[in-house]
Structure P
Amino acid sequence: MKILVVEDEERVAQFIQKGLKEEGHAVDVSYDGEDGGFLAEVNDYDLILLDVMLPKKNGISVCREIRARGVVTPVLMLTARDSVEDRVRGLDAGADDYLVKPFAFEELLARVRALLRRRSDSKTPTLQLADLELDPITRLVTRAGKPIRLTTKEYSLLEYLLRNADKVLSRTLIGEHVWDMNFDPESNVIDVYISHLRNKIDKGYDVALLHTMRGQGYLLSADSPLI
């Protein structure tokens, strides 16, 4: 998933970013409320971690403003304030959950997973294309019932492709969503990971699912594309 962290304490922000990346998420970081609010509006995130005490604009105002502008991305507020009034203010501003600092990273991950699950369609939690299946909860990937072992980044790439099945995704889109907004579009890392993923999900099967659309990007589809 693609997550935005808005946190002015650089040490805390980098700690959260590192931990979330190790879980396979793409993470952008902003250090003030104005920039964080701008990124939340112009980019497509799956979750926003938003500190309350921020320079330029506080998190309560940021949350209220992005909600007023139609941003429905789940927001997890982070704050050192633990009074009931502070929590109510955050939730009334449009936040979905509230976590008080200092917190155990395991609890942060649990709340992140809960919010991401809540955003997913509860009726169809498993992503499926033909005989390829991915369970976002257990992270189990199978094809024709056979388990497929993926690295963390391969899993993130496949999940993004499955959530956008039958759509041509440019290298820029993939880079920004599976890596982060600082991804170098000139790098060949996407091509490398696509090759690894293709070997794991297509090799040995009659129907290829992962297609290269020359000059456009990549497509995950059960149908052979017209080139």
Structure Q
Amino acid sequence: MKIALIGYGKMGHAIEEIAVSRGHEIVLKVSIDNLEDNTVANIRKADVAIEFTGPESAYENVLRCFEAGVPVVSGSTGWLDKLAAAESVCRQSKGALLYTSNFSVGVNIFFEVNKRLAALMAPHDDYEVRLTEIHHTQKKDAPSGTAISLAGQILEKIHRKKGWVNHISDNLDELEILSERIDPAPGTHRVEYSSDIDTIEIIHTAHNRKGFATGAVLAAEFIAGKQGLFQMSDVLGF
């Protein structure tokens, strides 16, 4: 399979290593140093594009892939306000998009555990729920996309929470997400339910970027040749 890497930073390099080890060919690498190569014509050389840039460029990059007629896997975070628009363009152009806030197989299993735990805890108002996420200082967005996904799953089940905030709150209607930026820290996410009697916690800690990179390549293998909107749950068969 021929892959275009749109975004060739630390994640791009990690994805390249995994992709090549699985027998794929990288036909385009777009970094901050060669943005002029990020063209529809160059993207068309690939069977699938993997997009890992930032909130300021992700939307346009995804649209460019639709224009090229190339399925795109996007792991950029911080652009959720434009995701619905991108999905609409995907449908209209009969393109293919797989977006997730986190490609790690372990994190996606963690998502499933989080949803189940939230459903179990929903009737128990004596437990207060809180999210904590820790990342390296170079991470541009806070809270992390993964934390926002976890919060959304909790809000779907625990209706006494009306929305999330990225600070400590005295408002019981608000779900707290506390963000810390510490080096080196690939990523830790903690969901805590606490009462006067006891505390229940689930934690996922990434040790390096390999899990994210492997998941992104698995997603690219899955979406190649397809049309439509997909999630990692489709890739993993959840």
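No lab work stands behind these numbers, since they all come straight from the coordinates. Keep in mind that this is a model prediction, so the values were computed, not measured. Cβ atoms are built from the backbone, for glycine too; each structure is taken alone.
With distance in nm of label points 7 Å out along Cα→Cβ at positions 155 and 179 computed per structure, which member of P, Q shows the largest figure?
P
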| request: Work out which structure the value 2.9 belongs to, where distance in nm of label points 7 Å out along Cα→Cβ at positions 67 and 187 was derived from one of P, Q. | output: Q
| field | Which of P, Q yields 16 [relative contact order in percent (Cα under 8 Å, 6 or more apart), calculated] | value | P
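For the read-out FRET efficiency 1/(1 + (r/R0)^6) of positions 35 and 115 (r between Cβ atoms, R0 = 25 Å, to 0.05), a value of 0.65 was computed from one structure; give its label from P, Q.
Checking each candidate, the match is P.
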| request: Using the calculated result 2.1 for distance in nm of label points 7 Å out along Cα→Cβ at positions 91 and 219, pick out the matching structure from P, Q. | output: Q
